[in-house]
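Have a look at these structures, which come just after this line.
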Structure 1
Amino acid sequence: MARILVVDDDPDIRLLLRLELSAEGHTIVEAGDGQAALAELQRAPADLMLLDIMMPVLDGWGVLRSLDPSAPPVVVVTALATHDNQHLEEMLDLGAVDVVVKPFDPGWLVDLVDQVCSLDEAGRAAHRAARLSDARRKAP
């Protein structure tokens with residue numbers, strides 16, 4: 001199973017994700033802000049990162065802009081995408097494989113995590129491209 005870095009300043013969201021994903025056999029590592037997330041990635045690699053956008057210290061935008069090509073795939077989990085489709089497009093343009101809007105169905109998110117973890121780099125790029133195309137079609 002995968003080693004997943006959950007990055008969110010809300011301890012309840014981290015707990016929910018830890019319980020749901022560890023029940024499926026994943027190893028969960030947590031960070032409460034972007035700076036702690038980048039430090040954790042330096043310490044030990046992850047197979048996937050679930051990343052909130054609105055956080056203190058270093059937000060998700062800063063994390064996305066800081067990641068290099070060796071970084072794990074990122075699924076953004078945020079309420080921000082509900083406010084403006086442009087934000088969703090920007091998250092995908094910055095390299096997120098997908099964006100999940102809070103509130104979310106935990107079972108659906110577990111399925112998405114399993115799907116993204118099973119994809120190779122080309123598959124993740126195709127997934128991101130399809131998601132970006134869909135977001136652009138829905139833009140006003």
Structure 2
Amino acid sequence: MDEPNFPHVVPSFTVDAVEPLRDFYIEQLGFAHMMGIVGKDGKLDTAIVVRDGMTVMIGRAEKPAPGTELTPKYDRTVDLYFYVRDVDAYHAEIAARGVAIVDALTTHWWGDRSFRVKDPYGYSISFAQTVAEFNPPADVKAM
């Protein structure tokens with residue numbers, strides 16, 4: 001059997017309203033709408049957005065639940081780290097859209113060049129490309 005052509009891990013967020021997060025991914029990060037399911041109230045219950053092999057699922061909580069609100073009362077404990085083909089070009093693309101960059105585009109000692117943004121729900125999203133060899137500084141014990 002052939003290996004399926006899909007990402008190995010797909011983050012899935014449960015939020016109080018799908019549209020703000022879906023719109024951020026589409027309008028600000030350049031993802032495309034792959035599919036959505038509309039609830040009886042006319043609002044999205046589920047949406048899937050995609051871009052260059054990255055996939056994000058977004059679902060609406062069936063009832064109000066802590067941690068699903070648009071304005072989080074605390075820092076989120078899950079960060080996303082997506083690899084892209086050309087991090088410099090992607091950085092320029094979303095910066096031109098006016099997306100606030102939380103951590104500047106930087107080449108790190110572990111070999112990745114990355115930058116970080118936050119979505120409307122407070123989740124950190126890093127975009128990276130491996131551009132160099134792993135080269136830890138002397139004070140870092142690597143295994």
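Matching task: 57, 45, 34 is the computed value of Cα extents along the principal axes in Å. Pick the structure from 1, 2. Can you show the working numbers first?
Working: 1: 39, 32, 29; 2: 57, 45, 34.
The value was obtained from structure 2.
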For the read-out helix-only ellipticity at 222 nm (-39500 (n - 2.57) for each DSSP H run of 4 or more, over all residues; to 500), a value of -3000 was computed from one structure; give its label from 1, 2.
-> 2
Looking at structures 1, 2, which one was FRET efficiency 1/(1 + (r/R0)^6) of positions 32 and 128 (r between Cβ atoms, R0 = 25 Å, to 0.05) calculated from, given that it came out as 0.40?
-> 1
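Which one of 1, 2 has distance in nm of label points 7 Å out along Cα→Cβ at positions 24 and 96, as calculated from the coordinates, equal to 1.8?
Working: 1: 1.8; 2: 2.3.
It must be structure 1, since only it matches.
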Of the structures 1, 2, report the one carrying the highest value of distance in nm of label points 7 Å out along Cα→Cβ at positions 48 and 80.
-> 1
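Bear in mind these aren't lab numbers, they're just calculated from the coordinates by the rules spelled out. Everything quoted here is computed from the prediction, not taken from an experiment. Cβ atoms are built from the backbone, for glycine too; each structure is taken alone.
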